[in-house]
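Presented below are the structures under discussion, each in the form of structure tokens.
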Structure 1
Amino acid sequence: MQNTDYWNREGTKKTFTHPINVEWLSDLTTTTTILDLGCGYGRIVKDLNQLGFSNIVGLDPSTSMIMRACEENPGPKYVTDPNELVNDLFDLVMCFALFTSCPTIREQSDLVSLINQHTHGHSLLYISDYNTEDNPHYRERYEQRKLNTFGCFQSSTAVFRHHIPDHFSVLFEDWSKIKERTFDSRTMNGSEIVVHQYLFRKGNR
């Protein structure tokens with residue numbers, strides 16, 4: 001991964017902030033199978049547990065993050081290797097601040113393949129990330145064009161990416177966007193930012 005060293009060292013000390021929109025999950029039963037992809041230290045896993053969900057797997061390639069998750073938010077199954085998912089299919093995949101942390105075309109393509117592999121025909125995908133048009137105060141950073149991409153910029157030792165409008169609709173062309181919202185928040189470093197969330201359903205019908 002582009003930012004592996006960051007997440008194994010500096011990143012593991014951060015506090016994540018993106019909240020879950022409970023209304024988007026209100027039609028799901030407590031037996032819903034959930035994959036928290038890029039789970040970090042298990043903050044979203046904890047929130048899902050508090051909502052009554054128990055069939056949750058947290059996946060993160062950072063061994064330091066998973067160690068913190070096991071200490072702070074024990075209970076669910078945590079893995080660092082996608083191969084450990086075997087043939088599991090999930091009803092819901094959560095991707096909170098994941099794509100911003102995986103900025104390269106290859107990384108994002110691999111994530112799409114992984115999600116498609118481990119979901120069924122009616123699965124949901126909940127993405128919480130950043131849109132360039134929502135955050136014009138980041139314009140100078142976007143013009144760094146790290147990885148030759150507008151919206152990619154360096155922060156500390158890591159490269160992050162905010163995405164142009166419709167990026168996720170294009171990335172998940174075989175999924176249908178069914179909900180969308182924005183709200184004011186703060187980054188893990190405390191800076192003001194607008195978060196953009198999307199709910200997709202697998203299939204174009």
Structure 2
Amino acid sequence: MQSTETTALLPEKIAVMVLPQAALFPHAQIPLYIFEQQYRAMVADALDENRMFALGMEREDSSDEDENFEEIGGIGLIRACVRNEDGSSNLVLQGLCRVRFVGEVERLPYRSCGIEPMPAECLDPAGAKRWLKRLRNSGNQLADKQPDLFKAIGNVATMDASPEIIAEIAAAALPLGRPLSFKLLAEPVVEKRLEWLARIAEALLENIDDS
């Protein structure tokens with residue numbers, strides 16, 4: 001289900017920015033503040049080349065400084081970048097696709113390694129539609145009850161897009177935390193993503209009603 005056009009544009013090797021919590025889902029956008037020297041160099045090189053780099057989620061059980069990130073991450077495209085007087089940058093990174101990091105990790109002076117695209121699968125289209133309906137319903141109710149917190153997830157109720165894309169947008173909009181974020185990022189099957197997201201949204205809604 002992943003766009004072959006997107007896959008064709010991917011480089012064989014890519015720079016990786018490692019963060020403790022953030023997961024970059026396709027179609028979602030993340031604002032980033034770039035201040036470390038290695039990542040300043042990474043952004044400068046990306047802007048000079050293809051405007052892409054990857055986000056990898058920091059592993060909690062690794063002592064290897066170079067390979068301290070999970071094997072699955074997200075490739076992003078720099079949509080906007082403002083360089084500050086002190087050399088730091090503020091940018092917006094838009095998710096393109098999931099990838100598996102492969103091969104040896106190099107430092108140039110930042111981490112980089114090979115990648116393999118991870119296409120999505122839909123094994124049960126009818127199941128995907130059922131879970132999507134539940135996600136739309138609960139997301140709409142969350143946005144109605146607490147618009148300051150859940151305005152973004154409410155947008156899925158009227159979004160005209162495929163179940164795969166809606167799952168990505170919902171994953172970025174819900175407060176998932178690290179374990180759930182990585183679980184969703186690593187899951188290739190669309191209907192499973194939608195099931196987890198619908199159940200999470202319904203649990204949040206139940207907590208609001210009980211409070």
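Structural remarks
- Entry that produces 0.40 once FRET efficiency 1/(1 + (r/R0)^6) of positions 145 and 177 (r between Cβ atoms, R0 = 25 Å, to 0.05) is calculated, selected from 1, 2: 1
- Computed 5.2 for mean projected area of the Cα convex hull in nm², for residues 9-80 alone - originating structure among 1, 2: 2
- Structures 1, 2 were shown, and distance in nm of label points 7 Å out along Cα→Cβ at positions 33 and 185 at 2.1 was computed from 2.
- Given 2.1 for distance in nm of label points 7 Å out along Cα→Cβ at positions 25 and 193, calculated: source structure among 1, 2: 1
- When helix-only ellipticity at 222 nm (-39500 (n - 2.57) for each DSSP H run of 4 or more, over all residues; to 500) is computed across structures 1, 2, the figure -13000 traces back to 2.
- Structure (1, 2) behind the derived value 21.1 of mean count of other Cβ atoms within 10 Å over residues 97-104: 1
- Looking at mean count of other Cβ atoms within 10 Å over residues 17-24 over structures 1, 2, structure 2 comes out largest.
- Answer label among 1, 2 for the case where P(r) over Cα pairs in 5 Å bins from 0, in percent, calculated from the coordinates, equals 1, 7, 16, 21, 22, 18, 11, 4, 1, 0: 1
Computed from the coordinates by the stated procedures, all read-outs in this text should not be read as laboratory data. Please read these numbers as outputs of a predicted model, since none were measured by experiment. Cβ atoms are built from the backbone, for glycine too; each structure is taken alone.
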